[in-house]
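Each reported figure results from applying straightforward, stated rules to the coordinates on display, with no laboratory input. The shown structure was predicted, so the numbers you read here are calculated from the model rather than taken from an experiment. Cβ atoms are built from the backbone, for glycine too; each structure is taken alone.
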Structure 1
Amino acid sequence: MKYFILIRAGLLRKKARTVLTMLSIVVAFLLFGLLQGINQDLKSGFGGSSNGRLWTTSRAGGLNSMPIKQMEHIATIEGVRSIAHVSFFGGYFQDAKNALPAFATNVDKLAAVYPELNITQAQIGAMKSTRAGVLVGRPLANKYGWKIGDEIPVGTTLWPNSESRNSWTFDIVGIFDAAPN
């Protein structure tokens, strides 16, 4: 207690120095907390992922596909077991606020690369036999009340159809249940 007067006198002697010191301490704790939060988020995001899978995109951007010739070259590299091409479709259902994680792909190759999607051979066969077929994840099907056989209109701002319209119609040929992370 006898040093309290001395500490108070030192703090009040240079008020600007005291304020700046307190601000630097607050900023240090704030940065530490934010960086720990980011660190935990990254750890949890990568926790369930496999180190045996590599995702590549074109250097022109994520929406641009790599040339097919590059896929053939990657498939010849030692240690590569399977390869799949995925193109982002960028769709939405009924309203642009209802974004859909829609991708165009070769479904049997996708099933080989992502076995945790639990895509069955019957679903792969249905996709191959239906040109406008689509597989939907169970949570998305439950959200909109979709079932196998439904035709769903999907809007897009990226890929106009052959009639130069931004609306596509897809037939739901299967609903898959992905394994939880």
Structure 2
Amino acid sequence: MSRIEIALNRNGRISSVGLPDCTGPLLQSTTTETALERCRPALVGRGHFSANVSFPSLTQVPAEGTMLAFNGKYRGRQALFLHLYGTTPVQASFVLPLTIAHTDKGQFGTVLSAKIPTLAGGLGSVTEINLRIGRNYTYRGRPHSYISASCAAPAGFPGAVFSLARGSFHFADGRTLHTTLARDCRVR
């Protein structure tokens, strides 16, 4: 995979007002514990990953580990830093910045995107990502949420089914895979 884009429904938003920023250099070459020591105040998500590494003349070697998500800025733009750390088959860490952009057109208003660098000299590929993003916190005495959304049900309806997110996965050979995650909401 060479690029990933995750677009969130226009009725959802990411807000980092009042949250500290973490930076890529603080996370480079660190264990999960060290990443948390350095950037815990900016933590907005946790999960895990799986990957395969194919060494020449050997079978695929599975790799797995933990993933943390931190609020930050990358090249002057709002970003989400993913810190991946694994110990199987070898100890390794990886930092992936997802830039966050907002658009005024279409069904999806917030887009997280990243270029995926070559893993293990082209021998590795990520096979699974399981990440839960979200954080409630207080800033200046008021409650905030890193991710929030409103229900866009028409007047008089108690709820609606809607497209929450769309993932676009762009591969080096020119292929693109799109998937959409649907959810339902209720009017409060």
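What the table shows:
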{"read-out": "Which of 1, 2 yields 16 [relative contact order in percent (Cα under 8 Å, 6 or more apart), calculated]", "value": "1"}
{"read-out": "For 3.3 (distance in nm of label points 7 Å out along Cα→Cβ at positions 44 and 156, calculated) the corresponding structure among 1, 2", "value": "1"}
{"read-out": "Given 0.70 for FRET efficiency 1/(1 + (r/R0)^6) of positions 36 and 76 (r between Cβ atoms, R0 = 30 Å, to 0.05), calculated: source structure among 1, 2", "value": "2"}
{"read-out": "Among 1, 2, structure where distance in nm of label points 7 Å out along Cα→Cβ at positions 52 and 92 as derived comes to 4.0", "value": "1"}
{"read-out": "Read-out helix-only ellipticity at 222 nm (-39500 (n - 2.57) for each DSSP H run of 4 or more, over all residues; to 500), computed value -13000, structure in 1, 2", "value": "1"}
{"read-out": "Test item: FRET efficiency 1/(1 + (r/R0)^6) of positions 4 and 148 (r between Cβ atoms, R0 = 35 Å, to 0.05) calculated as 0.95, pick one of 1, 2", "value": "2"}
{"read-out": "For Cα Rg over 2.2 N^0.38 Å computed as 1.12, the structure of 1, 2 it came from", "value": "2"}
